[in-house]
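> Structures incoming, each one as structure tokens.
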Structure 1
Amino acid sequence: MYIPFEQLPDQSRVWVYQANRPLVDAEIEQISSFLMNEMNAWAAHGAPLNASFEIRFNQVIIVAVNEDVNQASGCSIDASTRWFKSLGELIQVDFFDRQIASIQGERILLIPITSIKDFILNANLSEEDFIIPPQTSDLGHYRTQWLQTVRESWLKKYLVKSSV
């Protein structure tokens, strides 16, 4: 069952879907309507799931489920993956292209994962730049650490150590 995002508790389970391009307003409306309908019928072994979503930067969709009510099962998670495959085909966008999303003002810069080390070494991405973590442990973590600096993320291994 769809419920407002802000009503989900911090321990809710979270999935992050990132589009490979910005979404226009009509697409966001279409996605929102689609997800609300799907979430109203979403269930795990016949038990309704309390779920919601939010869209950030016109490009990142966060899906959350309150597992205190009912836990998402493998089949229900597979169903949500199929939603994003269907949406991708419908609006010609890829939600499974695993690029690194760097925040540049009000926009997202997508960096191919194979180029991330060079981006950092060439100072195109600094340790203070923000990225969107592709995974988070729960909704509370998402709410408090929605963005991470490169220094705080798994990308820190590419930072050049100063020789002081």
Structure 2
Amino acid sequence: MNKPLLLSALALVVAACAATSNLSVGDPVPYPDGYRQWAHVRSMLIEKGHPLYDSFGGMHHIYANDAACEGLERGDGAYDDGAVFVFDLLHADSAGGAVTEGARKVLGVMHRDADAFASTGGWGFAGFGGDTRDNVVKDPAQGCYQCHTGRESAGYVFSTWRK
């Protein structure tokens, strides 16, 4: 095997191991490097007049890694450890009859690890502000999980797999 091919294979193995590794209780939710190459689940635009506009107004894109996609495809509300969803929230810019993506507001992350995040339904939550890796979620139980409890039967996940 030539050296570039060997290095590429090694990088894939390392990435796969990192994606499925378990976190320890109290570990922070990691930044989801490479999430834009994951499956795009859906998009949504929340405009003025929507009850969640003040908190979540703008353009939403939802991404899921392979483990999260498997849970979505099963549709039973069960997600294996290592499942990760990304909620990419951007400003929505309107001009000339078109709505386009603006600057990022927050990159929300749900990371499944039943043991490490047992107190929040097995999910760890983070919100990376703008284009930074600064977690702006200070209390995941109140800032994120509280809203997700209404989706317990769906594994605390709002998104569904569009068929």
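No lab work stands behind these numbers, since they all come straight from the coordinates. Treat the numbers as computed from the prediction; the structure is a model and nothing was measured. Cβ atoms are built from the backbone, for glycine too; each structure is taken alone.
> Can you spot which of 1, 2 the value -9000 was calculated from, given it is helix-only ellipticity at 222 nm (-39500 (n - 2.57) for each DSSP H run of 4 or more, over all residues; to 500)? Walk me through the numbers on the way to the answer.
Values: 1: -9000; 2: -5500.
Here the read-out was taken from 1.
> Assuming 2.5 is distance in nm of label points 7 Å out along Cα→Cβ at positions 42 and 130 as calculated from a single structure, say which of 1, 2 it is.
The read-out was computed on structure 1.
> From 1, 2, which structure was distance in nm of label points 7 Å out along Cα→Cβ at positions 74 and 114 = 0.9 calculated on?
Matching structure: 2.
> If distance in nm of label points 7 Å out along Cα→Cβ at positions 50 and 82 computes to 3.3, which of 1, 2 did it come from?
Going label by label, the one that fits is 2.
> Which structure, out of 1, 2, was FRET efficiency 1/(1 + (r/R0)^6) of positions 26 and 90 (r between Cβ atoms, R0 = 30 Å, to 0.05) calculated from, if the result is 1.00?
The read-out was computed on structure 1.
> Quick check on the output: 0.55 is FRET efficiency 1/(1 + (r/R0)^6) of positions 34 and 146 (r between Cβ atoms, R0 = 30 Å, to 0.05), derived from one of 1, 2. Which one produced it?
2
> Starting from the value 26: which structure in 1, 2 was relative contact order in percent (Cα under 8 Å, 6 or more apart) calculated from?
Only structure 1 yields this read-out.
> Looking just at Cα Rg over 2.2 N^0.38 Å, for residues 58-137 alone, which of the labels 1, 2 belongs to the structure with the highest value?
Structure 1 comes out on top.
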